[in-house]
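Colleague: Read through the structures below before going on.
Any read-out appearing in this document is the output of simple, stated calculations on the displayed coordinates, not a laboratory observation. Everything numeric here is computed off the predicted structure, so don't read it as measured data. Cβ atoms are built from the backbone, for glycine too; each structure is taken alone.
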Structure 1
Amino acid sequence: MPTIGPLKDLPDLKGKVIIVTGGNTGIGFATVQHLARLGAKVYLAARNEGRATAATSRLQAEGLGPGNGEVLWLKLDLSDPRVAKQGAEDFMKSEGRLDVLVNNAAVAIVPLAKSQDGITDSMMVNHIGPFVFTQTLLPLLIQTASQPGADVRIVNLTAAGHLMIKGDIHFLTLDDLNKDFEDTFFPRMSRYAYSKLANVLFTRELQKRVDATGAPIIVTSVHPGFIGTESHINIWKSFHMGWFPNLLGTPPSEGAYNSVFAAVSPVVRSKPAEFRGAYLMPVGKISNPSKLAQSDELAKELWDTTERVLKHLGV
């Protein structure tokens, strides 16, 4: 069986269909590469066709050839929930199955800005957009899970940075979702960490709701580690230390190991009770997220408020 770094006995993915959001760069690109080399048909979901095409060309140049899977572009813009929903609907028009969804795309440490709907970019792109995209695809994921030999999973990338969010946190209103943290020492980092907390909570509640349908889908949230990606470099540039991630950070090709483990490793399917709704540290280690991230009440608050916001937006 194929091996990728520390990952052993990975399955042949021929016939499997996978979506990786934000797959044109960094960890997402490496995730697409690993999964396509195992034989999967991988949809590289990204906003910009030019960048997606360039990424596909790079994949082919680096060894994505005959005998491997294929990589296709899926237009996806998570900054607008309407467009995110349309991306999922377009996918379902062309494919009759979906084995794995990897919600990888995110904005990292960015200045305070809001979408056209008045929602902070970090919460819209990192939580609300993926929420809509996943929910729209869920019927197809459930349908695929009912087929013989299926092994359907949803992987949500988060970050250990969610641990920095503490205190009396709620997700009861739009104002709660839009918390700007401008009164903190590093508001940009806090907004990012807040959205990553939302990713873990979303995973928790999504697994509970999937379980209620009886579908054997495993949902996990994964922390990739400290990775030398462009986004991490830009974070450290703000401290005039742009060299730091390159010096100590893990290369994206290795940073994708945890995502690949969660997406296709047989270990996960062999222990479903342990991995359902789990938070994974590199590589494949079930860990405890923050106390806030373990709150069923907070997870339901986030889900219910996200649905209300989307209903208000007509999505």
Structure 2
Amino acid sequence: MSVTVRVPAKVNVQLGVGGLRADGFHDLANVFFAVALGDEVTATAGTGVTLSCSGPDAAVVPLDDSNLAARAARLLAAHHGIADPGVHLHIAKAIPVAGGMAGGSADGAAALVACDALWGLGTPLDTLLELAAELGSDVPFALVGGVALGRGRGEILEALPVGGTFHWVFAVADGGLSTPAVFRECDRLRDEAGTGFGDTDVATPDADPALLAALADGDVVALAGALANDLQPAALSLRPALADTLRAGTEAGALGALVSGSGPTCAFLAKDADAAAAVAAALRASGTCRAAHATYGPVPGAAVSARG
């Protein structure tokens, strides 16, 4: 028997970053948006927990216990008192690795759902969300999908209303960016600017009312104008060439552009599907990115797509 789970990538249409806390994290106002570009994780019975991977970035995906999919399988098994999980997980990778689109987190969420179905556990969603939060800040959102405001480290979720479908293009850069390194650079830039970078210096962020209204109304022009990412200056500092990618997409007709999460993937909001296809083609021809994908959202979170 096998179970295949489809799981979406995310873009942060707003990423507000508070100051550095004593525990090393930052308070976030993180408006997650799930898009149709996604990975598939297939769970089959095996011995121990083993992994394989296919797709454009397969060579750089770790196939040991550092992979969130493996950690998710072991965590779910431990929660249910299963001594020998006995599962092989195959990841069909489409989400860029270390690209700011939560690909690793998505695979962790998919593994939770796939193993839960394979083992016939019927774990309640609330419990899966608790386990997901143990795995990482972005994993709970990959479970639920749609659009949600993430507070705390991003793991405390509130679903948000959306009035329509939005069309996106994602430009994939060569190589990745370390999320911790981007947060450290954010702190350094704030310190350099003299504003301070601790949680007593930087106000706790909140969701932008204009952005929330644009989502609820399905207003693509208003949403494009409200896109915001507090980590973007840090990502551009570490990878200056991203400015050329952002410029190329905007010049090709994108209504809005930003670095996705901690980067280096760049996200572009387009008027409609045809405009998204044109922006993607222009980005591919620009030489400023490794690949460009047109997609849409919002879409649901991790869900079983096939059983064998």
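Colleague: A value of -10500 was computed for helix-only ellipticity at 222 nm (-39500 (n - 2.57) for each DSSP H run of 4 or more, over all residues; to 500); which of 1, 2 is the source structure? Please list the in-between numbers first.
Modeller: On the way: 1: -13000; 2: -10500.
It must be structure 2, since only it matches.
Colleague: If FRET efficiency 1/(1 + (r/R0)^6) of positions 69 and 269 (r between Cβ atoms, R0 = 35 Å, to 0.05) is calculated from each of 1, 2, which structure is the one that comes out at 0.70?
Modeller: 2
Colleague: Right, another one. Taking Rg/Rh (Cα atoms, Kirkwood Rh) as the quantity of interest, name the structure among 1, 2 where it is greatest. Present the calculation step by step, with values, prior to reporting the outcome.
Modeller: Values: 1: 0.94; 2: 0.97.
If we compare Rg/Rh (Cα atoms, Kirkwood Rh) over 1, 2, the biggest value is for 2.
Colleague: Quick check for you: by relative contact order in percent (Cα under 8 Å, 6 or more apart), which of 1, 2 is greatest?
Modeller: That would be structure 2.
Colleague: Using FRET efficiency 1/(1 + (r/R0)^6) of positions 205 and 277 (r between Cβ atoms, R0 = 41 Å, to 0.05) for the comparison, can you identify which of 1, 2 gives the largest number?
Modeller: Answer by largest value of FRET efficiency 1/(1 + (r/R0)^6) of positions 205 and 277 (r between Cβ atoms, R0 = 41 Å, to 0.05): 1.
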